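Following are the structures in question.
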Structure 1
Amino acid sequence: MAQFNVISGVQRTAIKTLIYGPEGIGKSTLAAMWPNPIFIDLEGGTNQLPVVRLESPSSWSMLRAELTAIKNREVPCSTVVIDTMDAAERMCAEYIMARDGKKSIEEWGYGKGYTILQEEFGRLLDYLTDIAASGINVVVLGHSTMRKFERPDESGAYDRFELKLTKQVSPMVKEWADMVLFCDYKTYVETNKSGKAKATGGARVIRTTHAPTWDAKNRFGLPDELPLKLGEMPVQLGEVIPDMVAEQAAAAPVVPVATVAPQTAPAAAPTVPAAPAAPVQTEPATTATTTTTTTTSEYSAPDYPERMKKLVDLMVANKVTDAELRDAVGKTGNFPAECSPVDYPEGFADYLVSGWDTVMNKYILPARAIEAAKSAPVPFN
């Protein structure tokens, strides 16, 4: 009979958060107040904010590569922020269309393209879950849009705010998150003597619980509404966001440093004066100048046209040279290794970007391993 451990009580873990709302309300500024955040800015919305960010990924493969670096703790941070999920979904759609040779997501027919999009985007959410499980908070930002909504058990429809994603991806993101925060404007309306209503003011607020006109949730007992003041983290919200990376570092065992006792040098033996040596005639010494030449092989990005920027970004991130790329493409049989990537037909670069993981793991990395083995010294028994 299998035995399993029973775990009870509250588990302290990193938090997965979705923050959405209209443009310009302060979503990025709010996310910047999470512990030690690093942004993956897909839209350039943080250019005017004093935040730490990675290079904006130009492709779905590059986005996954940056997340892998964060998961492996190659990038120091306690929180990763993806800004925004709208742009990530568009990037995902471009990826699957390039991979499958389609020009439109409707080209699959019968809604199959949206199903493939949902599956691929679900893999991203699974990877973000793995990052959170490693102790790094994950915050994803999104824009809101207003849509007509009609309940099946009631007559009539009404407007409600929803996440600006496809109908297949939007519910999946909201289910994935531990906390969904809706940033909104709270408008104050006054009615004059003639019975006309007039907006007299408003305030930015954070909605933390569900309502008929918006989606929100939290698992920490937060108030239904929190003030959204630029540059200030709401106290109740700040109390529930952990910094697991700092806690893990503080809990790490301290390795004692071994101390070496100072050694006493032995007493020097008495010196006996030596007999004076006969003078030796020496010829003028010739000063030889030795010049040491250090050869450094620095990587330089390939000079490809602008239409190949996505491919160049991935090559730079992995330090792939022009020769390595041509050799990999030659091994696939698509084009000979002597063919310059600049001469590849339009669309082939996007095809390489969509299958970049295969290009690296199947062709480039094994070739590098073989070259490293050739240059390694041969041991003698």
Structure 2
Amino acid sequence: MKITKIKRYPIFTERPHAYGGNQNYYFVKIETDEGIYGIGEAVRMQWIRSIDEAVIHLEKWLIGKDPLENETLWKLMSRGCYPPLSKVVFGAISAIDMALWDIKGKYFKTPIYKLLGGPTREKLVCYQHNSGRNLTEFLQNCADSVEEGWKFIRLGIGAGSDSFEPLKIINKYKKLIKNIRKTVGENIEICIDVHQNFDTPMTIRLAKALEPYDLYFIEDPLSSENPASLKTLARHISTPIAAGEQWASKWGFREAIEEELINYARIDIGIVGGITEALKIAHACETHYIDIVPHNPNGPVATAAAAHLCFAVHNVGVLETSMSSNDLKDIFPEQSIIKAGYLLKPDKPGLGITFNEKEAIKYTKGTSLRPPAIGYSPDGSLHTF
């Protein structure tokens, strides 16, 4: 079997994104001479045009190759571009790698997780994004989630603010999380995402203020460029630290795993290098008793790929899902099934999703891109998140 073509589908929707602009996606379809195709997804939609160019660049190396040779093709893509590579290139590699695994599963007529050694579980616990325009709405949304069977509450802190005042944000979310805990009770987990908004002192203050409410994790408390800073943070707080969505490849995770700077690894399968690389990172985490909690505010293809990873390894905490996870049902009529806070184990070959190419083409004519997430502190200084 040989790869004959890689088709590219930048998808532009009219649904607003939480951080500005519209919700967009990027998918690839790899075709073979035996009629078997695979679907993959890249993320980081601020760079959708650059990712598209990277896929074009990689395609010429893959045409005529055997799509079942995942490891060799991953090495060809990652080393052939002269490392170290940017997250843009790893995004392209991620999409291609997912599609190659989809082909392999279809070729052998089995779900991907079985090719990876699974299943390790029958269903996968997930969390969704909770929201509300005010306290009453947010608490009602949390109560509704629990009623529907969700075992986790998740909220983001600080992102999207026009004015960034850390102390006000700490007091605001201390009140909010106190009320959430009162609303959902002691048997529901609560996760918060700081979106890299704080420095170490402010994160310490935030975490200590929230200690009475027993958080499952605090995500991305610091900017990701210097993982060693997490060591300082961990000495001062008791809340588990989750990080990693910004890191591409096993080398991006190496320091955090080996130095045990994190308690949970936020692998994003659409950034890190796809299933091939994510599996290696998950196994490395296991040697340090670190659970993976995949970062996945992504579309249906990345959601399916992340789920297969989680069904193949033991060290899993929870999988993130969002509105995007079951979006685009006209393009992907069959998707992952999420019920009562769990993603159900798929039983169809490959990723287990179907692709309507004619519908996908309808969405490829847009131009809307997400703007940079920028705000300002009260003194007028620039604050990015």
Can you tell which of 1, 2 yields 16.6 when mean count of other Cβ atoms within 10 Å over residues 125-132 is derived from it? 1
Test item: relative contact order in percent (Cα under 8 Å, 6 or more apart) calculated as 18, pick one of 1, 2: 1
A value of 124, 63, 63 was derived for Cα extents along the principal axes in Å; which structure in 1, 2 was it taken from? 1
Working back from 45 (percent of Cα pairs over 29 Å apart, for residues 5-188 alone, computed), options 1, 2, answer is structure 2
At a computed -9000 (helix-only ellipticity at 222 nm (-39500 (n - 2.57) for each DSSP H run of 4 or more, over all residues; to 500)), which of 1, 2: 1
Quick check: 2.3 is what I get for distance in nm of label points 7 Å out along Cα→Cβ at positions 157 and 325, calculated from one of 1, 2. Which structure matches? 2
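Taken together, the values in this text are just the output of simple stated rules run on the coordinates, not laboratory data. Please read all numbers here as calculations on a predicted model, not as lab measurements. Cβ atoms are built from the backbone, for glycine too; each structure is taken alone.
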